[in-house]
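Scrolling down, you'll hit the structures one after another.
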Structure P
Amino acid sequence: MIKIIESALKAAKRAVVQVGDGRGFIVSAGDARFIITAAHCLPWHPKPHLGNDITELTYQNILGRLGATRRTVWAELAADDIASDVAVLAKPDGQELYDQCRRYETFTRSAIMIGRPPEAPSLWQKLDDLDLDLSAQAFVLSLDGEWQACTVRNRDRFLWIAESKLIRPGMSGSPIIDQTGAAIGLVSTSGGMDSVNPSLMGCLPPWLSQQMDRAGAGS
């Protein structure tokens, strides 16, 4: 069992990348590759308008290998939810930015699966029983690149990490993964006794979840 977990953690780490001053992680939806990160890791946010062109949606030199001081890969913004602190990046335009698109595709070969967090309780469940049914072991990636075990609790669209001291500046956008190596949330913030973070099942854009479900059904 320990060897299985270690193998899963090693594979998951390959999908974690630098996004600006923070982090993100690569996920797949069939042949497409996306990078999920915390919205506050983006250097700027475009105005909400469906007429934005690629110059307003494309981030230059925003992606790099984990721990790298130099970022050379471009990406296009596919979703930006500042309320949930979740953003999704995609490949740049394949025609006008052909070379950058190819570089993105090469960069995102490793990908992490999306998992399911511990189930939320029934509304009729007694408050005293919540922690017993919602707690689960998970892992977060330290600034030194080591996976650290933690306890997560599901609260509707968010995951609470009990060990808030594990979360440090620079870890934002890192995946919260389960024991199979699948991402169930992403690191957003820490504060007080707990660290509250977006749950992927609750906060991913519906179109991305549907695209990933279709890809999984076809595999």
Structure Q
Amino acid sequence: MIVLGIDTATTIASVGIVSSQRPDVQRADGSARHAAMLLRLIEEALGAAGARLSDLDRLAVSIGPGSFTGLRVGLSIAKGLAVAAKIPVVGVPTLAAYARAVGPRHGMVVPVLDARKGEVYAAAYRWQDGELVSVFGPQAFTPDDLARRLDEPATLVGDGVDAYAELWARIPAVVASLRLADCPPSGAVIARMGAETPPRPIAELEPQYCRLPAAAADRAGPATLSIG
């Protein structure tokens, strides 16, 4: 199976191709210009893998939480390519992919993304018998609220580590903090997780924002949406 993975949930766009027959290929761009750069990254990754779009068995795309604009760009392009190539497309939860990329650790792995407006998106996972299991699902937290949930050894990863580094440094349970540069988004991890995910109808594939986009929030009032 040849799978192409796309991650546009943060300022870094990453595209990866995994196959049982070839080495993994990955291309990334940190300019935050996802709409302008993503198709070029896909073309470069396909070229490096010696593959064409028609060779792919599946597309996988990061579905959030993360940047509202970034998620929409990635999902729109993934859906468009899937329709054009007549191949399945699957969604991969962004925070689970970050935890998977870190690999087995003692205690919890807690991906943390900067949600702006004084909040972070976070979830917690634990490795058990070589499998990643959820401790609590993706939610929007204030950094202080998340800190109070860290009651056992935890490895933090993501751009929320960069944004609130001083706070995490004061939390005794935080045994490691991996900034975005230490463990950047991986399209290859998205692709590998997508290969393990059963396809669903393309119409059911939607971003998982964890809170309402600003325009919708203005119409709906102060309530937030959680998928926790």
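Where a number appears in this text, it was derived from the coordinates with a stated rule and is not lab data. Quick caveat: nothing in here was measured; it's all calculated off a predicted structure. Cβ atoms are built from the backbone, for glycine too; each structure is taken alone.
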Highest-scoring label, criterion being distance in nm of label points 7 Å out along Cα→Cβ at positions 143 and 199, among P, Q: Q
Label whose coordinates, when distance in nm of label points 7 Å out along Cα→Cβ at positions 87 and 183 is calculated, return 1.4 (choices P, Q): P
Which of P, Q yields 0.3 [distance in nm of label points 7 Å out along Cα→Cβ at positions 15 and 175, calculated]: P
At a computed 1.19 (Cα Rg over 2.2 N^0.38 Å, for residues 167-206 alone), which of P, Q: P
Mean projected area of the Cα convex hull in nm² from the coordinates reads 13.3; which among P, Q: P
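With distance in nm of label points 7 Å out along Cα→Cβ at positions 55 and 135 coming out at 4.1, pick the structure among P, Q it was computed from.
Values: P: 5.6; Q: 4.1.
It must be structure Q, since only it matches.
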Test item: mean count of other Cβ atoms within 10 Å over residues 7-14 calculated as 27.4, pick one of P, Q: Q
Answer label among P, Q for the case where helix-only ellipticity at 222 nm (-39500 (n - 2.57) for each DSSP H run of 4 or more, over all residues; to 500), calculated from the coordinates, equals -9500: Q
